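What follows is calculated from the coordinates using simple rules that are stated; it is not laboratory data. All of these numbers come straight from a predicted model, not from anything done at the bench. Cβ atoms are built from the backbone, for glycine too; each structure is taken alone.
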Structure 1
Amino acid sequence: MSFRVCEDKVIIEGEYRVMSSAPLNGGLKVCNQIVNHEARSGYEDVEELFENSLEIGDLSEVVGFITNVDMGNRFVREVELEEGYIKVFLTAGIGKSLETNTINIILTTNLSLSDTGLLNLFIIITEAKVSALRELDVIYNGDNVWGTPTDAIAVAKEGKEEGNIDFTGRATEIGQETFNSIKKGVKESIIEEDGYLPDRSMEERLKERNIELDELIEAGFELFETEDEIELEYARKDVKKKLRKYLNDHNIHFLISAGFYLENELNQRMKIKEDPAYLITDELLGINIAEYIGGKMALFNFMRYDQSKPGILSELGPFMDDIIAGLIAGCMTEHFG
């Protein structure tokens, strides 16, 4: 096997039996080249892109991937096993638009895998990718992301004949090492390419869910009346400062994170679309946030925001509207005393 890095592509050369979802020659194929090609500008035809780039007329034994990710951000890892090795080549990007980003994963091995073994590793790779995205809490349009529309995977064994190893699941050495390597690679690549840090601020995580700090300010002051513009301007700046302060508080962070989880639990498992009267867990979270920040006086303000639901509060789900109401009520109470 040889591995070449060019300015706009990575080329893996050798005789392989490959199971892939690649845009060029996907499916079960035998090949001499596996190529991950960077194509940041638009292209009309996949085959034409590879023909021009590789300067060959016959692409029948080329398995080709396309990505917008800079090849300089590739992840490469080789792991020695008891009876061979695996090697991972990976590029990953999420970015602002899922349609123009992709996660490409190529795994090669010298173990004698059967076609069943190739498919089992394909499943392991998918599980590892999803696990990495879940741990990073990758969000797009307010929902968790488990991949992009153009993700592609290849599992390739050396030699063009089918092997005899069927079992490659997590209980096997190759399965576990594959899972660990892919998960590590996807996380590191997305952090490098997109700056998706696992410890990014709660303000950023709320913004990913379409909850902006300025919208919290607007909701907070919708129930506040004054004709003194100077007082109003000072109050808005101070409350915004307090919101940022408490969003960086670990206890508030954990309570809001609990709200993220519970909102998903409510929508996906329990299928509760409204905010029924018997559901009080959401209010309890909101009350605890409000009183943690503003003391018992904040409870009154929380009830006002919870009942009136000004601004963005009317657009949020049962848990998040009360959590954000508690945050606003606490900060408003702390400011006005």
Structure 2
Amino acid sequence: MSDASTGPFCEIRGFVERDIDLWLAEELRVNDLFALWFCDHARPSSQLPCSAVLRTRVSVMTENGETDVEAIFLTSDGRKLALLVENKVEHSLTEDQLERYYARGRYGVNHGLWNDFRVIVFAPASKLSSYENLIRNTPTVSFEDAAAFISKSSLDRRATYRAQFLDRASVRHELESEGSDAFRLAFWKGLFEDVERRYPNYFSFPIRYPKTTYIAANPIGAPKYFRIDLKGNLGEVDLSFNNENPLPLMTFLESKMPDSVAVVFKRRSIALQITGLPKFHVADGVEAIDKALQAFAAAYELSEFWKVHRTFFDNHYETS
């Protein structure tokens, strides 16, 4: 049996945000001391203290985006306080992401889901520091502070493991490359670095290096009603929208789509497609990076089309 005093007790590495979502939801639900400590970081000092956690959920979807963790607290006067938590590990914080959290909080108040709400960002201290200009007055909790609290509040093996889990998640690791062929590692590493230089904090990259060139190329914070598929082996990039209430969607796309784009009907979606791009394969290695960058440029063009018309698309899927 492992002994936490002789070295690392938690040896997990390569974290994604879903890992932190589940960690936080569980800790808030079963660790009363931690839950009240976490809630105290989100509420103003003038507000009545939290007394109990009524519910925690993860990946709560609405049409304007996703709440990573939604925790409903009961305050000492019997009111419901919602904590809407944005977790950050491998992805970046976008300019409008927190405003959408506040919009979801106001919606919950207006529709009687809770009496009050707070938005809070949970991330490594380094990320919180780098996004101070976007976070502004939104409360924050760092992974390191949460880990320290858990370590001090309990000496059992579970607490040690949970604290080390967060400490390890706060340290950036390279994408997992064990077992990857050298050319695959070199291709994806070089490509993602070039894409990040051209489009800083824009695309969401996979946590592991893919084996094919058919990958998702979604912008960070994209809603669930669309996806961008980059198909390097075919020389195509698709922006596919869920096929809900298709007639007004189709009419809008045909009236607004750029000249370089075609409309393609699929079984469950309607897609805007850019074709005729240079084809490339992972086996081509670093020589294929220039071709792959053209595919990402097409993905960027399609993503920007969605962003320009986001109000229409959000309203369409909210009412469909």
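Looking at mean projected area of the Cα convex hull in nm², for residues 86-229 alone, point out which structure of 1, 2 has the largest value.
For this comparison of mean projected area of the Cα convex hull in nm², for residues 86-229 alone, the top structure is 2.
Distance in nm of label points 7 Å out along Cα→Cβ at positions 182 and 270 was computed and gave 5.0; which structure, 1, 2, did it come from?
2
Matching task: 51, 21, 16 is the computed value of semi-axes √(5λ) of the Cα gyration tensor in Å. Pick the structure from 1, 2. Working shown, then result.
On the way: 1: 51, 21, 16; 2: 38, 28, 14.
Value 51, 21, 16 for semi-axes √(5λ) of the Cα gyration tensor in Å corresponds to 1 out of 1, 2.
Taking helix-only ellipticity at 222 nm (-39500 (n - 2.57) for each DSSP H run of 4 or more, over all residues; to 500) from the coordinates of each of 1, 2, which one would give -14500?
Source structure for this number: 1.
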